[in-house]
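Listed below are the structures to be examined.
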Structure I
Amino acid sequence: MNLDTIVFRIQEGLRFIDQNYLGININRRNKTPYLVGLQPMFENQVSSEIANWWNNYYPNDFNPIPLGNIKSEFPYYTNDSSKCDLVFNTDDTKDHYEFAIEIKRIQFVGDNGKNNDHGIQKVLSPYIKDRSLFHDIDKLLRSDLGRRRIVLGYGFEYDEQSCIDALNFHPNEKTRIGNIRKVISKNGGTLYLKPMIDMIHQYLEFRNLVNDHQVCNFSDLWTHPCGGKGVVFAWEIKHN
């Protein structure tokens, strides 16, 4: 299986989750419920739902012998409690999984549409405490869990047109959408993922860590007013 197929499957799964997942998360600070939809879901929930969806809708993508279909939250072969978001086989590997995938959610705004102060930190931070995308890469490099190792991110993007579309789908959410407008106004009217993706890609190429890179756009995920259009992006990481 190629990286572009994996990225396409993930974006398809995200669409399904946005339309069908009915679980409600609670704000850890003020204990109020978030709205339903993909946008406020936690990474471990998304990886679990992706695994369930993929197993149900594309079971022939996997070789079920001897290790079984795609699994989420699979323990690394280490002494700590670290877990890998997704593992699966498409061949007849006898010992270790073929693919090990870490998933990173990128949030420019929170459930309330206000600026998320930790979104960029979750991607670019070099510190272990922040559990960033670079930390995920390091975990994959130090593990022999997968013969092929992938870091994958996804997130929603915002501009004036996305705010107009959001109001069309959610006319009663003027406060949330107004908050988004305030955030993007501080960034010249847009919040796109491409500058961040390009920065990460340049760094990974500089360190000679990249085998492949894929980007896939998705749109019209409007279960949540802070949803809309987004991007799935991924790198296959070289072995040491």
Structure II
Amino acid sequence: MNKIIIDNITLQKGNELILNDIKIELRVGHSYLLYGKNGAGKTSLLRCLTGMEKSFKGNISSNGDDSVDQNITYLPDTYSLHDTIEIGAYIQSFRLLFEANGLFDAERFKRTHDMFNINSFLDKNFGSLSKGMIKMVFITITMMKKSNLIVLDEPFEGLDIAMKKGLLELLMDEVSRDKLLIVSSHEVAEIYKQFDQLLGIRGGKITSVLNKGEAFTYEELIQQIL
């Protein structure tokens, strides 16, 4: 896989048009920031890309094939879990699963584990964690899986400035190793300059494509999604 082609993707739920004729090319070794207001279609597009959403029209292919490489690291924007689940046991279950399938990335696991100081709440359960702490756990689990395609939906939400910086550095290191990264966010002021391409989305349509190094202000960036 050296690129993913998203071709004429349209998604409709009842009478609501969620995504409207989206066309994008995503290249390995590049980072993409999908930005827009809440409800703009960011999550729906990522769900189509990762295979979580099947009811769209159009085509998503890898190098012209009719399917995307299924070796994907995907962080959703919401999680379904029980408050009584212990953090340490939960993380260990995923580690064993990925190790059994040859998909465990020890380096990424250690970096996120140490960055978020996961050891400090391994004996706690989900019901006792803050929203930000839960996000740290799921990023750690997500990033321990080896993959060439990293898709993260609102990964920076709930993190403090230092943790956002650390996570961004880790992600850009992965891009430098010929990984394809796509991140969605509705808060971009602190991160947008680091990405190779910025994809503005509004009302289910891509409204702008801006490349790193082009001359534009933050205000002009945000104007594309209002």
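All of the numbers you see were taken from the coordinates with simple rules; none came from a lab. Since the model is a prediction, treat every value here as computed from it, not as a measurement. Cβ atoms are built from the backbone, for glycine too; each structure is taken alone.
So mean count of other Cβ atoms within 10 Å over residues 82-89, computed for just one structure, reads 22.1; which one of I, II is that? Among I, II, the structure yielding 22.1 for mean count of other Cβ atoms within 10 Å over residues 82-89 is I.
Which of I, II yields 1.2 for distance in nm of label points 7 Å out along Cα→Cβ at positions 58 and 98, as computed?
Value 1.2 for distance in nm of label points 7 Å out along Cα→Cβ at positions 58 and 98 corresponds to I out of I, II.
Taking distance in nm of label points 7 Å out along Cα→Cβ at positions 138 and 170 as the criterion, the largest value within structures I, II is that of I. Looking at relative contact order in percent (Cα under 8 Å, 6 or more apart) for structures I, II, the greatest value goes to II.
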